[in-house]
Structure I
Amino acid sequence: MNNTWKIYMLAIISFLVGTSQFVIVGILDKVAASVGVSVSSAGQLITVFALASAIGTPLVMVATTKMNQGRQLLLALAILLLGILTMLVFQGFGFLMASRAILGVGTGVFIVTAYSITANLASAGNQGKAMSNISMGFSASLVFGVPIGRVIAAAYDWQTIFWGIGLFALLGMLGVAWTILSTAGEPPKPLSMQVAQLKKPNVAIALGITFFVFIGYSVVNTYIVPLLASIRLMSEQEMSSILFSLGIASLVGSKLGGFLADRIGITRTLVGSMIVQALALALLSITSGSSVLSVILIMLWATSAWTFGLTQSFNIVSLAPEASGIMLSLNSSFVQLGFAAGAGIGGLAVGGSSVMIVSWIGAASVAVAACIAAFSFGLVRSLLIAR
């Protein structure tokens, strides 16, 4: 198998791994009902997943430094299968939380390793294009995996989704063992090198912006199904269609981020996308009486959120191009920490108030990020002028 097909295979596996992470959002109400907890309590499944990914991934990567990357990829998929088996075999909310933590670690290790292997498999000058295939695999899990998961959960039960993911993950392991097991690549960077980057003020500020934006994204995305249901009673088909549309919005946002970053610059794209996110979420609460306008605002929010995500990756790498791998790894950890904090905050808020409050919390969090960004970009500009 040539390297191009190996990259495509990794992209397909990325779709499965991404679906294992994101599908829970589309079926959160059904999962909650099946284990006898509230939707706000079930939202903590997203929290534990993200925390495990943010904390466990670098620890596993450092612990397996002497292992070649092909074997690391197999390890990631094995951890993923362990999480799925834990979910399907053992009953109760506690085991469900444990399985999500295991899945979080497996997903994190897979993401880091898959990007690195893909860069090594690509020909010179085509690494970025090759790595975008992995990103598209994850994005596709939002477009297809989440709404399809909702349909399957309605027709059968939500565990059926993970039986399918587990089966295909096992086939993915066989494919990896057959084609790229011997891939060596570069060893993971020590934690000390990653911590050293955090000591740089501009890096710390940028990662702080990432953290607050993804708190805003997570607090809304985690409770998107009950949020949509609170606007208007919907059939399963309508709900799946809207979730599919949100997935399309994520793809559009990713493409728009690259286009705008080239046309108007990274700074304007970042600040502009944050302003649009904050305004869309604030208006969502005010106009919740109109279902059509509410859905339009949610679509606008999703598009601008994914516009931010891709552009922030460019921005993070530009801060330390000599350590791009470390920077992307750090940014990924702060994304997951934002996911965890947002899901946790949302769960507390929804448990004590209307689900619509998550839009106000999301707007406030993104507004804080926008203020930090405006201040930091102005500070950088003044320092450059002073020099």
Structure II
Amino acid sequence: MPFLALFAAVLLLGIADAMVNSYIVLFGADVVGLTPLQIGVWSSVFAIGGITISWWLGRLFDRRPARTYAFVVILLGSAGYLLLPRVSNFLLLLLMAATVLGAMGAAFPQLFALARAVLGEGAAGQRSAPLLRSAWSLAWAAGPLLGALVLSRGGYSWLMWTAAGVFLASALTVLVVPRPSSVTIATSSPGATPVLLTVSVTLFFAAMFAGGLALPLYVTRSLHQQPASLGVLFSVCAAVEVAATLGLAAVPARFGQRALMLGGFGSLASYYALTVVSSGMPMLLTAQVFRGVGIAIVGAAGIRYFQDLLAPATGRATTLFANACTAGLLVSGILSGVAIEHFGYRTTLLLCGVVAASGGVAFSLGSRLTVIAQHPSDREAAPRPRS
């Protein structure tokens, strides 16, 4: 069954990604001996390489949909992590980040574009995004724990090698997915890039990632909770995210996708509002429910929204969404660090809530302007997100 193969490929990709990315900063600092500045530069090159390769392959996919793109980039990533423990030269690490390791950034949008191409534009294709996103959430709930187990037994080398093996399994699973059928693919993108919508997604993920950096410090230093409490909070969030993502697949088609997305932005903003007024674990746990729901909605329904909006340019749509997420990650580290240093933990989390709410405003305006700008005669052949 095509969907099961795609689900397995995304799950394996997510597990390996969670294994390495949960500890890659510590690997750079403790094993390679990189300075904080070098780690920051290395992370930025990762992100830029991923954005560039994703954009290029997204365009190729729209011209000629194929599973080869996903297979090749995952295979390159597997080889890169197999070699990584043997590399200590900073310039070589930057080169790897921009190429074989950065290529992994294209794997996620390619698999989601492949799912839409294989399963079609009907109900099955539209449900594929939230269901596959649940596999990614599930992988990130288990991957860090598996990585910790391997790290405690074999060190960083075995961690990278094990992840490389899981990446390889994901690449081989892609070959089980049927080749996309011959369909009419737009030779040019249908309409201009939805700038405001892309900005809104970037703001959402910038708020999410920045808050993820500030929360551990806020919980342990301002609220004086034990470090182990963070594991409980993140586990609750992951469980809610998986459940909410699966629930999205059951949402009736008549339910407006625009309203659903706005609910996701509002849920993340509510999470920060609850967190900054929390005094102990009960309210912090309640806030994590809102966080999980918000991430599930925007992370899964957002992919579907972009795919519907830019159909039939599935590769371009999925890549645009994924690159907006990566851009949010790219700016979040520096901004959150500056905010924490100058304003403190609580104010930083409050500012993250403001950024999330701003993303919701940008999405509301962008989606409304997009509907006004588009005429039914221009998009008769493609489903459009309900507003």
Can you tell which of I, II yields 20.4 when mean count of other Cβ atoms within 10 Å over residues 236-243 is derived from it? II
Computing helix-only ellipticity at 222 nm (-39500 (n - 2.57) for each DSSP H run of 4 or more, over all residues; to 500) gives -26000 for which of I, II? II
Computing FRET efficiency 1/(1 + (r/R0)^6) of positions 92 and 244 (r between Cβ atoms, R0 = 30 Å, to 0.05) for each of I, II, which one ends up highest? I
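No value in this document is a laboratory result; all are computed from the given coordinates. As the structure is a computational prediction, the values presented were derived from the model and not from experiment. Cβ atoms are built from the backbone, for glycine too; each structure is taken alone.
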